[in-house]
Structure P
């Protein structure tokens, strides 16, 4: 399925480019929330690449779910820390 591989590559590239944008914002501002988003998008890109390279298009791999869980947990913790930071 060459078209499926192409789309998986596009999604992976999109995640990684988004991570690079957040990394650039973190370098500019020093805000830890941007760093967390950069790492989370990098993890999502890795998870998508693992799915594409393993040729499992049904997402039945537990490794993929664990990578996504780590990315979303990182985002949730970063938002929680940002909202509960001392003023």
Structure Q
């Protein structure tokens, strides 16, 4: 006789990792980033934009550290300098 597994009342909650601090959080608690048409990182508020996405915490320290390190290069698998759209800098 098969036993039925009990489902969680909320269903599956996807988790993602912040590319800056490495914290694992609910997908909806993070900001999704993607590369825009000209190779500039933009916010993807709908979370449905084309291409590879990366997630970052919505606090100033995580967003500021993106400008100093190579997290964006690693996340988007690109070399060289990656520009950041100004709307991300005001988080």
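Values for this structure:
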item: With helix-only ellipticity at 222 nm (-39500 (n - 2.57) for each DSSP H run of 4 or more, over all residues; to 500) derived as -4500, matching label from P, Q; result: Q
item: Structure responsible for 1.31, with Cα Rg over 2.2 N^0.38 Å calculated and labels P, Q on offer; result: Q
item: Relative contact order in percent (Cα under 8 Å, 6 or more apart) - structure with the largest value, from P, Q; result: P
item: For mean count of other Cβ atoms within 10 Å over residues 11-18 computed as 16.0, the structure of P, Q it came from; result: P
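Quick note: the coordinates plus some simple rules give every number you see, no bench work behind them. This structure is a prediction, so every number in the text was calculated from the model and none was measured. Cβ atoms are built from the backbone, for glycine too; each structure is taken alone.
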